[in-house]
Structure I
Amino acid sequence: MVFSALAASLAELDAQGLRRRRRVLESAQGPRVRVDGRDYDAFCSNDYLGLAGHPALVEAACEGAEKHGVGAGASHLITGHHAAHHALEAALARFSRLPAALLFSTGYMANIGVATALIERGDAIFADRLNHASLNDAALLTRAEFKRFAHLDVAGLEKLLNASRARRKLIVTDAVFSMDGDIAPVPELVRLAERFDAWLLLDDAHGFGVLGEHGCGSLSHFNVASPRIIYMATLGKAAGVFGAFVAGEPELVELLAQRARSYVYTTATPPLLAHALLRSLDLLAREDWRRAHLARLIEILKEGLKVPRWRALPSLTPIQPLIIGANDEAVSVTAALAREGILVPAIRPPTVPRGTARLRISLSAAHGEEQVRRLVTTLNALGD
């Protein structure tokens, strides 16, 4: 009976065109990859600056393994907080231009740790409707009142905050939205947080390393600062390695180290990764040409796409969504691209709203202009 119910659920996913299949990557991550025995131009990773396979990071990871071993061996609050972790936290705080930082294993764990450490029943969370799943799950775990406002609707958020009588308030939002590629109105959100005595948890997973001066992120992009900001960013996208961190006021960071269960009750990440990330931060700061090249590739894609039946969203980030609409058509377009040796994922509900299945084109500084032009030519032909 139990297994027949599971089989029925899988069959329903098949019928709706929503069942995913894991592809097997057989090469290092890069602009050209080998997947399931075939080579492709890949427009599907979050390796925005092309650092995931960078020789300097490979070398640093090997150095880290030699110096620190492979596993951390314990949680941070026992004996797992290695010197490399400590140095990386200090470097991340400096890079983000915030007073202090705390490492987490993943962005998902960071968001859950922040929300559940600061907010509880009787408090209120205010969330953009298109937030990442980790922010929504974090809100639900707090058992606080959970209010969602329309995407980027600052006026709607203001009304919710004005009507709230909660003891503590937390505004949560993506900085760069992972499926639309648009950017939150951070200055307006900061002003509302200050006006209504609220925290602002800013998830900059897709902005860190890409936006702002030297890739310092969304706060640098908007030139904003406030002690109300709780800044979270991940280290497995533009930074090219793995992990996440939360940065903010020293008291906030210390409280998270004491109370964030997803930090306290888990083994620390391998210190060799922290060693590699120190090298990554150096590359982010010095190699501005990567962001300049990425901007050029975005321009080539946006200017070249001429497909009236599909809708390209107005994104200025490496995330370039192309709205197809129907699930089956999005899957068909992805399959047609794959036959041409181009890998672009079809994103379907529940990841995106029903009726907005899309291609999520992810550009990287490792791509060449000719690769992007070939993608554009192929999409235009398919659209015709």
Structure II
Amino acid sequence: MFDSTFFAGNRERLRQLFTGTAPIVITANGLLQRAADEAYAFQQDGGFWYLTGIDEPDMVLVMDKDREYLIVPGRSASREAFDGAVDVHDLQRCSGIHEIVYEKEGWKQLAARLKKVKHVATLAAPAAYLEHFGLYANPARAALVQRLKEANSDLELLDLRLHLARMRMIKQPAELMALQQAIAITTATMKEVTRPSHLSKYAHEYEVEADLTRGFRRRGAQGHAFTPIVAGGARACTLHNVANEAALASDELLTIDVGAAYAHYAADITRTVSQSGKPSRRQRQVHEAVCEAQDYAYSLLKPGVILNEYEKQMEQFIGEKLRELGLIKSITSDTVRHYFPHATSHFLGLDVHDVGDYDRPLEPGVVVTVEPGIYVPEEGIGVRIEDDILITADGNQNLSAALPRNL
């Protein structure tokens, strides 16, 4: 699905967008410690993969005028025995980059070049701790910046994040094929898991998660694109309820927010279903309000729309639904966000919350989610419905429409 021409084309597009003459230096992610001598499953930096197709840690891509090369770290004999050796020919075949140099010689070459320039372009490092999300960032970009500065302390760094985000916003045909396959695997598995005959057998959230995992892998996915969310009743009001441990009750609604990963691309689909098949009148009311909000979003999404402005329209519409449900009396951002605390849409692609420019008008080829929700913890009701939408020349196309959204 992806060959070296895809990645070479992305590198050339980046050169054209950047227009500067400074060297471009971009790092892969590093491995993160899980326990003692064990690492967490490796997740490549999306920008590095987009430019190289390489799924190995600690590599460095250098693009300098017409020259491009990869700096490859050495591995001890012990590590090669456990993790395998890096196949240089595979790196060349995958990326289309023919010059491969090992770390000592590669950094010697790069450092000599950096001493002669004033600027270097890279992807800026995030803060070590992302307080808003409660996450420690992968340190690879920060380590690269430190090493660049060691080569030339006067270097000024040029940030390529916006250039790369805008490139990744517009999906190429191969990317759309990968996304559609991830979505097809997700919808087929969700249909299977949410059949009434299946739902009635589940006693705990983790049983649903296990069948989702099995269904994804059996249908050819790499696995989950993100930690699956399986939340019954009031637990759906915790948006990222990922414990998936609680017992299920037949009178509750069940929210399943999952996505398969296929060829590095992510699906992201949510359905809320009645476990008994006999939802209460109130559950139906909330579910119908969310469906109406999703339909309204579809009516808005088209080329030229700016997502940050669209979100204000969605907040107002969902406020009207909340007032009809008797949950609020006046529509303000505070009253609406009490029951709808997240955005309606985000970009989708290599990452489930993919990079993109929320102040840039949408164009054909952009893929976003549409996931309105209403969460009423005092009533034990949480409803979210999410589909994956391609912006087309004359509007949009629901890529996950094959999965019914009925309660």
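Some points to look at:
- For mean count of other Cβ atoms within 10 Å over residues 192-199 computed as 18.0, the structure of I, II it came from: I
- Structures compared: I, II; top value of mean count of other Cβ atoms within 10 Å over residues 96-103, i.e. the largest, recorded for I.
- Computed 0.90 for FRET efficiency 1/(1 + (r/R0)^6) of positions 32 and 256 (r between Cβ atoms, R0 = 41 Å, to 0.05) - originating structure among I, II: II
- Between structures I, II, the greatest calculated value of FRET efficiency 1/(1 + (r/R0)^6) of positions 152 and 240 (r between Cβ atoms, R0 = 30 Å, to 0.05) is seen in I.
- Mean count of other Cβ atoms within 10 Å over residues 24-31 from the coordinates reads 14.0; which among I, II: I
- Ranking I, II by FRET efficiency 1/(1 + (r/R0)^6) of positions 88 and 288 (r between Cβ atoms, R0 = 41 Å, to 0.05), the structure that comes out highest: I
- Test item: relative contact order in percent (Cα under 8 Å, 6 or more apart) calculated as 14, pick one of I, II: II
- Structure (I, II) behind the derived value 32, 27, 22 of semi-axes √(5λ) of the Cα gyration tensor in Å: I
Values in this text are rule-based calculations from the coordinates and carry no lab data. Worth saying up front: this structure is predicted, and the values here are computed from it rather than measured. Cβ atoms are built from the backbone, for glycine too; each structure is taken alone.
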